[in-house]
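Just so it is clear, none of the values below were taken in a lab; they were calculated from the coordinates. Just so it is clear, the structure is predicted and the values come from calculations on it, not from any experiment.
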Structure 1
Amino acid sequence: MKPPHVLALAFAFAALPAFAADAPKPIRALLITGGCCHDYGAQKDLLKSGIEARANIVVDQMHSDNTTGSPPLPLFGNPDYARGYDVVIHDECAADPRDPSSFKSVLKPHLDGMPGVNLHCAMHSFRSGDYTQPVARGADNAQWYEYVGLQSTGHGPLEPIAITFVDKDHPITRTLDGWTTVNEELYNNVQSLDGKALAKGRQIVKQSRRQPDGSVTEEAQAVETVVVWTNEFGPKKTRVFSTSLGHTTATVADARYLDLVTQGILWATGKVDQPGYAKKK
């Protein structure tokens, strides 16, 4: 008969494959931040820690401290910038118009099948031509919008947004509840380019009107747009998740926002229903 310590070791080694099967390889995510108009220094770390706390995801950062609309990120001219990753999270604000030929390297990984997640000002990045008007499918200035699945060109004032999920059966949203944000930017919807709405945001906007007698009155108007959606991009039907929410650092730090973004990553990478990825709360 074998000594007890030998039997214990044999049992431990026999159990190793079972334990390994319970711990799949983490999703490797590349988070891209930097550019105009947002506190990316704080927001990038909130996103990294919040996502990693919620799922079996490792978030690496590509960040620029440049605060202009043309941050010098190394994805320009480098179609291999996402090599080794499973998903790219675009949270940059590269909003200055550019030569559309420079977008090709940005989109190359996604055309090749790399899932994408887009947050807030990513929707207003990589613009060219007269982007304030509805773009024509296939045009040079439609490239980024076709990837995102929706064209947005601007936003309203900083006011709370009431979020309502319109597709409660989708794998991303079925465990989530709507909420009302702190003061946030509601992005407009110029046109949908095959994006599928998951949530709408409603904002009350106050407008001043001058009356015939010279007095000024304030009127409140409700504005509603799609704020969360999915898309399938290119010949490989690459999964793409987007939310236009996330201007303020308070929103990015909100547990409900981080839940939404994490669910979007899990869906885009095909892991939302696979065991070993979503962490128990």
Structure 2
Amino acid sequence: WIPFGVRDLPDFAKPDITNGAETFTSDFIQRALEGKNWSPGFYYNPESQAAGYWLLNGDHEPFAPKVACQHGAKLTAFFNNTASAGAPEDEAYTNAAVFIRLTRSESGEYTYMGSYTSPRMSDKVGYDTMREHVPDSVLRYWASMLASSKKPDWCAKALVDHLWPMDDYAGPVPTDPVVESVDTTNLDGCSGLEARVQRGLEAWVHDLASWKKEVDMKATMLNEENLYKAFFAADADLEPGLRLWWEYLQCTGYDEELYRKLVAMK
């Protein structure tokens, strides 16, 4: 089975690849191409204009390319939406090199598959699709990753925000007509806007602190087993079920020069 988002990609004329049998360790690839890990499997160098690269484990990516220049998709639970000056631009995902540790690899090393681009924004993997087509071992893998104490801060925050989202501020704001009504005007003739907004914000900050204390306690009780079970919860549950997302990989070419460079460095 192949996701429709992959099947719908235009055919790619695979070039004549004369080599390509050489494999590389993940440590070697990271030393050679540099860069830092931004999100699961994706690396890029914020100080370079070059595209990033993917390091994917075929054991946990059943829909990733199986052979060079084949379209595919990877799975992820959450995205790094950190707003920072060091966040990758769209160009980092364009013609990015993909390396995959194939399931049949006895060495455990990674094979260069080609240059890939993300042709569209990600789609959520629905409950039916997940149950019918995503192997149980993949759900176990993600439950383990999300339960790990070594997961990055942005991932921990995304998990908490998904399971126990904080209510948005619903109090008065400066553009709200009620804050400028006659009834809200102070005796000294000053507008009551500032007082009402301040009281509303103070109440919300108090609620925010209570929410933070409660979810921090809940987060300490998360473990691999209850996160695994969360994949089977309904989308509309009080604590929404966990879902995965597609990250589409469209092959755009095969960089022979990059491959030869890595072989020479090895």
Structure 3
Amino acid sequence: FMHYASPGFLGKALSQGRYLPLLLAFPIVLFLFLLGITGHLNIPEGEIVFKKFVPHTIVDPVFILVSILVFISIVVGVKRFWKGMKDGVHPSESRNLSLLDFVKSHVIPVLVDVFKHSKFKDCEENRPRYLAHLMIFYGFIALAIVTGIVFIGIYLLGLHEMLPLSQLNPIKLFANLGAIALFIGCTLVISNRLKAEEDKSRSTYLDWVFIIIVYLVAISGILTEVTRLFDVAVLAYPFYFVHLVLVFYLIAYLPFSKFAHFIYRTVALVYASYSGREK
């Protein structure tokens, strides 16, 4: 998928360990700069409220802009990928389908298999990894849903004081379940890879960096919440800052990560179904 992703220089940087410190340094410097020029480069006094440390007016525009750029990059890459598949493997028959028929016949069945992780479950070799991948997958989905709900609540419904949510709030409970699933899933994946010599030999640098970053996102998020609940401001705010940096890394470099591999793999399955070559 690196062949289709853009900009190309980022792909090269992300595939080489020597550039990792620089890639992590960028969001660190960016957030420190934004906090510095807005006068928030300090630990706020009183009740721990993260928007007092990093206001929504600082962090949200950054993530919105980055998300838009990432979306454009993914769309461009997927279009190149689709064209490449059409040039290499033509549909076995004329496929003049309407968009609705295309989605019903090829996209939805593939997505159902993806959400069920059918191929992992059915393959004997992959069964030990099935639960781990399922927990990571649905943990991410749960956290993405919660992020979307909170965003809508703040910016579309005007519920600016909705945060922090009560621990008994259904949205908060859902978020906590997602975080726990993500943490356990990453723990299982790393444990399986360390135990199996075969897996270690096949694991690439990108594989390890991705799973470790995701693991650290889960850990930093959990530590942020726990230290807030225990009112340890000197730890809660730094953990929150680290969490933001790691989330930025995951989102900003998504077109070149295992996230992108998942997207391109799904598109390839859709094209295989569409072209009649899925078997």
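Which one of 1, 2, 3 has helix-only ellipticity at 222 nm (-39500 (n - 2.57) for each DSSP H run of 4 or more, over all residues; to 500), as calculated from the coordinates, equal to -10000? Write out the running numbers ahead of the final one.
Working: 1: -7500; 2: -10000; 3: -24000.
Matching structure: 2.
I have 19 for relative contact order in percent (Cα under 8 Å, 6 or more apart), calculated from one of the structures 1, 2, 3. Which structure is it? Intermediate values should be presented prior to the final figure.
On the way: 1: 19; 2: 27; 3: 31.
Matching structure: 1.
Of the structures labelled 1, 2, 3, which one yields -0.51, -0.90, -1.33, -1.46 when log10 I(q)/I(0) by the Debye sum over Cα atoms at q = 0.09, 0.12, 0.15, 0.16 Å⁻¹ is computed from its coordinates?
Numbers: 1: -0.46, -0.74, -1.11, -1.26; 2: -0.54, -0.83, -1.13, -1.23; 3: -0.51, -0.90, -1.33, -1.46.
The read-out comes from structure 3.
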